[in-house]
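Nothing in this text is a laboratory measurement; each read-out follows from the coordinates by a stated rule. None of these values were measured; they are calculated from a predicted model. Cβ atoms are built from the backbone, for glycine too; each structure is taken alone.
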Structure I
């Protein structure tokens, strides 16, 4: 592989993180302890055995594993496989690495990504549930995937059979974004019948995994996968889950991460599909939902920003032309919240991409993401290819 290919697949700092992600006995928690102790990943890799063994949860076995990680053969092979599979490898210090994952106790050391991750993906909701779903469960998973996607949320799930796949399809049907988190390497799509679905997701979102490309599906990998699903999101919607469903692991982790947990009630005469989610609702561990409004209400300020405007906002002539072009007038601009006005002015002054807007306004990522969606819904800005933004031309009647 050429040097250029290395750079496009992984950053220099990412390569250092990859060394330790491939090392046995060095997981996310130990790595975090090591980086905190030594101050940087380079210092970790340069430490002596004695110095390494002074770190919390690092004994002789782990220290030897870190020491061994200084070699490069496994790293080169992993990068080569990623390049061949059309994937990139991100670490926590890369700008594209999801910031929401940095707020969980054990963020993935590296993420293998096919497709694209955007800053706006911070405004996301997971939809999870049983693989053996009923027709009702399938319909509701698709429905919530659609309505959340239409509202501007990125829909996150696990590409599994059943609820997961219908949630992804609903998001795609709404022309929204969706992210699939796998419990195996990206060289294999599991289940195999979802290869076409995965290809669609790559075009309109991303397929990601913390496992090297050639890792095959294994039951032990799915609980760790579920923590990524929960960690990426503002909340998790559980649709049809039996008492031992893996979706309940995702719900528990979401609660531990201070994410919202929602439960959609199902049929009481199908406990193998609904007992788990009904217990979550009964025990106060999940909020009962039936529609988009129920989800938005729990997200408070973010939910208010994401709430669709009344139908009267749109120009009827534009609607007749199939354009749904909003009417933009001075009153809409005057009535903006202060953070929306700051973002509007930044775009007006020539800031086109997300990073420029962030640097100009100084607002947090989640605020910018949700506000950009709100400004699009209000017809004040529009999104261009490459995650760029510009003002809409005001209506002549504005």
Structure II
């Protein structure tokens, strides 16, 4: 019986390994460059949407960077939704010239609920497209112009280039920064070069044409409204582009516990979307629609990763039960752990080198990067058995200007 179970675990690990091999093959085209989009004469009208919960310390810096955009001021307006705030977020936003709404609704919390409310109450129909930011962001002056070129090129949805705003604040913030750089370089860019849609707009720093929503507005219900929106759009036949010249800076969690809670919610949301989004994506697969299949494979990654970790642990236990000595098992675990740690640390160095970034304390971030990634593997095992979609706010306290954020990446 133990032998049969061990064989089943081995087969499962082979299958999850094939899934990983697919992702490696897709990501292997990471050294190219996207063609530079030409300047255009038409200025599309943007509704810039900012969603904030108790962000009085940081929202002023975001709004200042938006006022400094190299884009006609009469071609965009900034809308701030102060979502159940108990501080002066709304006052700060109004003083900075933003069109400000205060939401005090009971019920679901989080940005997805705030997006649903905003489009139900204040649908910005007179604009061509929306751009979404979190209140803790700061934005490069060329961001809106870059998104304008995406629209002119026929891309109805585009995600920008995310940089960590505060990578030197802690090793956790630095490791999170490395992750977002990795996502752009090894997930978004290879897909863009292969003419596949990006599989997630990443929650902030993205643009979409209003026609994508249709008459119903924004409709999401999962713990990951950004991925849900992306998968809905891909299933409907829309292409999600990468705008590498649309640069913005996003504050990263300072503590390991904050990061764990944030990533747990993302994994919970991904599992929720398997049931609702995968059937629609698979139904839309056809000639010229392989992006829908790739998106379906992407969203099952959390479950595949969780099963892989679970099968690995079960294999160890079954190996011990079948007679493999504990000393030999411990040695194998130790050897594989050290090898995995070194490979992931080297990968962190590779990401930093390719993206030409450096910040004070980056060595700590690289040394902690394997631990940060391994903890996500543990999270993916946990969500196989326990899923709490409650939105837990990550406090933002790094009040940095655009110039200060740029200086972080020397």
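Odds and ends about this structure:
- Identity of the structure behind -13500 (criterion: helix-only ellipticity at 222 nm (-39500 (n - 2.57) for each DSSP H run of 4 or more, over all residues; to 500), calculated), options I, II: I
- For relative contact order in percent (Cα under 8 Å, 6 or more apart) computed as 22, the structure of I, II it came from: II
- If you line up I, II by distance in nm of label points 7 Å out along Cα→Cβ at positions 119 and 167, the top spot, with the largest value, goes to II.
- Structure responsible for 0.4, with distance in nm of label points 7 Å out along Cα→Cβ at positions 15 and 79 calculated and labels I, II on offer: I
- Between structures I, II, the greatest calculated value of mean count of other Cβ atoms within 10 Å over residues 151-158 is seen in I.
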